[in-house]
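Chemist: Just below sit the structures, each encoded as structure tokens.
Quick note: the coordinates plus some simple rules give every number you see, no bench work behind them. Please read all numbers here as calculations on a predicted model, not as lab measurements. Cβ atoms are built from the backbone, for glycine too; each structure is taken alone.
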Structure P
Amino acid sequence: MKDTKIGVLLSGCGVEDGSEIQEAVLALLALDRAGVEAVCLAPDRDQAGVVDHVTGEAVPETRNMLVESARICRGKIRKLSGVRAADLDAVILPGGFGAAKNLSTFAARGTDCEVDPDVRRLLVDLHTAGKPIAALCIAPVILAALFGSDLHPELTIGTDAGVSEAMEKMGARHRRADPTEAVVDRANLLVTTPCYMSATRIGQIADGAEGAVRELLKLVEASRTPA
């Protein structure tokens, strides 16, 4: 798919306080193998908090999402505030608690969560332009928060009862799925897959990311085909 640009929306570096690194890297690998250009993006602001990934404990540090996310993509990253829907053909959101702590406030506020204004702007504008969005792991809660009440999209985070119930309260229709299964809502151009919400091995993450990218690119191609 020549000249196709897929945004990869990151939220930091590390599963506990940013993007899940394996999900992000394997999504980037799947995009590269599909022959499309990945455009990494992140908000240029501080994370909600920082976690020591050895102990799992919060630490009194301040880290910037853009700076931390740049570690994943070797410094080739753009400020989210400067990216418009017209710049991209689609977006994929890796998981990690950064999706629920930094890109939204789901971790703290549940169904009353708010979505980062720039994340909201880009994703809503992409949807309005008929461009697809994919979300891995916990990141589908952002789609539920943005589109649940109006579109009632079919989404998955796997089998987690608490999170799936919250998504349904926000208006989404949750579908139980295996760790590597990609759930495609063709009417709303959304792709979701559970990844580490239920996966136990990195091989499952590779399969899930590859499947989500494959379905996302099918939606991109379909959106370009005249009716």
Structure Q
Amino acid sequence: MAARPVEPPPTSWHFPPVDAADEDGLVGVGADLEPGTLLAAYRSGLFPMPAGRNGPMGWWSPDPRGVLPLDQLRVSRSLRRSTHRYEVRVDTRFEAVMRACGDARRAGGWITEPMIAAYRRMHELGWAHSVESWSDEGDLVGGLYGIAIGGFFAGESMFSSAVDASKVALVDLVDRLRAAGYRLLDVQWATPHLRTLGVIEIPRPRYVVALEEAREMEVADAW
């Protein structure tokens, strides 16, 4: 069985129900980024992201929701070849992966210093994980990070500074999750890029049911 992460003190905040979201998927703003708050959010189907660049922290529940069925990842021949190009490591440079994902020059530049500190704490408690692609020269060239709860993994962001490096990390993640018995891989929104890899959209009510089942599962150690 997987090593159990440390359960933090419960949050003092109460989130609105996910079906209270507006048309963009925003449920509310405010609260804090304490571990107990983050866990309560993910367990209820929410995730944090600033509401606009430099805006207050928002809590989101898109409808429909982007998910990657673990048996439907599309791996092209060229991507399969790329899996031999990099060494994949897990949880060796979590903060570095997150900072690369949040590089202000990228569209994902909304990842703030408070968010980095919050997810670093989640990593220390055993809830947050990174999957990393390393070059033959020993450089970190791609990766992703997210939150694991039971048989549920919430993918937060990914980056790549070399051909297919983030996709290779995703292939490794899916292999790990499948082997460990995970049920649900959430990617938040189904972007055109993610659709090419097999991501689909499901209605919010269906997502919530899948989340409730997955988060309570006992799974093997994927990390």
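Chemist: Could you figure out which one of P, Q the value 3.2 for distance in nm of label points 7 Å out along Cα→Cβ at positions 35 and 179 was computed from?
Modeler: Values: P: 3.2; Q: 2.7.
Derived from the structure labelled P.
Chemist: Output the label of whichever structure in P, Q has the greatest value of distance in nm of label points 7 Å out along Cα→Cβ at positions 59 and 203.
Modeler: Numbers: P: 3.3; Q: 2.5.
Structure P gives the largest value of distance in nm of label points 7 Å out along Cα→Cβ at positions 59 and 203 among P, Q.
Chemist: Computing log10 I(q)/I(0) by the Debye sum over Cα atoms at q = 0.14, 0.21, 0.30 Å⁻¹, for residues 131-170 alone gives -0.25, -0.57, -1.13 for which of P, Q?
Modeler: Numbers: P: -0.25, -0.57, -1.13; Q: -0.32, -0.60, -0.92.
Going label by label, the one that fits is P.
Chemist: Out of P, Q, which one gives -0.20, -0.41, -0.61, -0.72 for log10 I(q)/I(0) by the Debye sum over Cα atoms at q = 0.07, 0.10, 0.12, 0.13 Å⁻¹ as computed from the coordinates? If you can, show how the numbers build up before the last one.
Modeler: Working: P: -0.18, -0.37, -0.55, -0.65; Q: -0.20, -0.41, -0.61, -0.72.
The structure behind it is Q.
Chemist: Given that relative contact order in percent (Cα under 8 Å, 6 or more apart), derived from a single structure, equals 25, which label among P, Q identifies that structure? The partial results should precede the final answer.
Modeler: Details: P: 19; Q: 25.
It was calculated from structure Q.
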